[in-house]
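Asker: Next up, some structures in structure tokens.
Computed from the coordinates by the stated procedures, all read-outs in this text should not be read as laboratory data. In this text the structure is predicted, and so the values were computed from the model without any measurement. Cβ atoms are built from the backbone, for glycine too; each structure is taken alone.
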Structure I
Amino acid sequence: MTRVRSFPDAEAVARYAADALAWRIGDARKSGREVHIALAGGGTPRRTYELLADIEAAWNHVHLWLGDERCVPPDHPDSNARMVRESLYANARAEPPKLHELPSPEVPEDAAWLYGLQIRDAMPDLVFDIVLLGMGPDGHTASLFPGHPGLRATEAPCIAVRDSPKPPPERVTLTLPVLRRARHTLLLVTGADKREALARTLAGDESLPLALLGAGLDEVACDPAAAAADPTSSRR
């Protein structure tokens, strides 16, 4: 069952997410193993990475991946990799972690295939330690949009998206099976414009990509504006 946590504001949501990531990074360090994290784009995740940079001081065992990426040059304002570099890398207290950026972004299909090979090489079981997700007002997550054919992907770890309803139109995204397989998925939702989509997701409306995760969606952290009444929710 998905656990829903409501926090006082977006800053508190970002702080909770940063602490959750730091805990898993620290646990992996104590166990002497590498940790693989899939990152989300968006404003609240950006703040999460800024906060995480101030918490963590050892990154040599950490691999960062992109839950989705726009097929734009690496220095483009829409690039999620650029956002990670500007937030986490710019504020890192030590040598920053390995960020696996999208290869060949000028051709989405090639980029998806090559990124999938990187993921399989690093994680043959395709199991991320933690996946951080965001959500749009339409209920999309990563670059998986309602009604998009990519929702039916069953084998590939990531796919190309050429007709995204949200610009830019060409993207690469992790697929639903990979998101479900993660050891922990954490969804960050802030803002009143996402309240309806969150309520529908928690009610199991499978017309929304996030609801298709089912039990694969472990936890939601939201602010009061986005919070929907739910019996499993808790306030922090």
Structure II
Amino acid sequence: MRTSPHSTRTRIKICGLTRAQDVHACAQSGADALGFVFYPPSKRFVSAAHAAELCADLPAFISTVALFVNPEPQTVKEVIHTLRPSLLQFHGDEEPSFCASFGVPYLKAFRVGGPGLDTPANVAQTCKVFSHAAGWLFDSYTPAFGGSGQGFDHALLSEVTSAAGLSRPMVLSGGLNAQNATAAVRALAPWAVDVSSGVEDSPGVKSNKKIYEFVQAVKQASVETRL
């Protein structure tokens, strides 16, 4: 969903957190949501118990997001029980009925540019199937299911951002960092942005400086879109 000028600010999600000091830095810098990866092949994978420890002292009004890729139902249920996330995020080939079956609001991620998502019409058509998602997250296509630092052609979102009555809130991801986030927010005015590798020194190890710079860049661009 393209938010209109004067409407709202762009929210910020920082994903792939594995360390307490990084969680603290995100909270202090003004991030709105923190993402935790429950996909074992990922270098940013954490257990449900570790994620719960990381979130034990979170300030009020910061959301937690649990990311899965084609999980078993019991895995999702265990994370919900242990972490009690604000949102689920499904990054694989999950069906809408599966995503909605846990009684927790969810984001559906789309790997834009990949098979079946390589034209604006295909992207829009695929999104329609997930009309009950709390938001649509658009990431780049990579075999690793995110966290690659690669971007994608934002023109592929043109039929999603322009179709009245179609869209859910847009969460823009894929290769974002402090240097390019300003232009992306100005161009698309997304509901939220999602960053992982763009604020890291290495996979799963965030940089306080990069987190702060990214948050400030998004906030400044968000103000500009409302002027």
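Asker: Ranked on distance in nm of label points 7 Å out along Cα→Cβ at positions 180 and 204, which label among I, II comes first with the largest value? Don't skip to the answer; put the middle values down first.
Answerer: On the way: I: 1.5; II: 2.6.
Largest calculated value belongs to II.
Asker: Who wins on distance in nm of label points 7 Å out along Cα→Cβ at positions 28 and 100 among I, II, i.e. which is largest?
Answerer: Structure II comes out on top.
Asker: Identify which of structures I, II gives the largest calculated value of mean count of other Cβ atoms within 10 Å over residues 52-59.
Answerer: I
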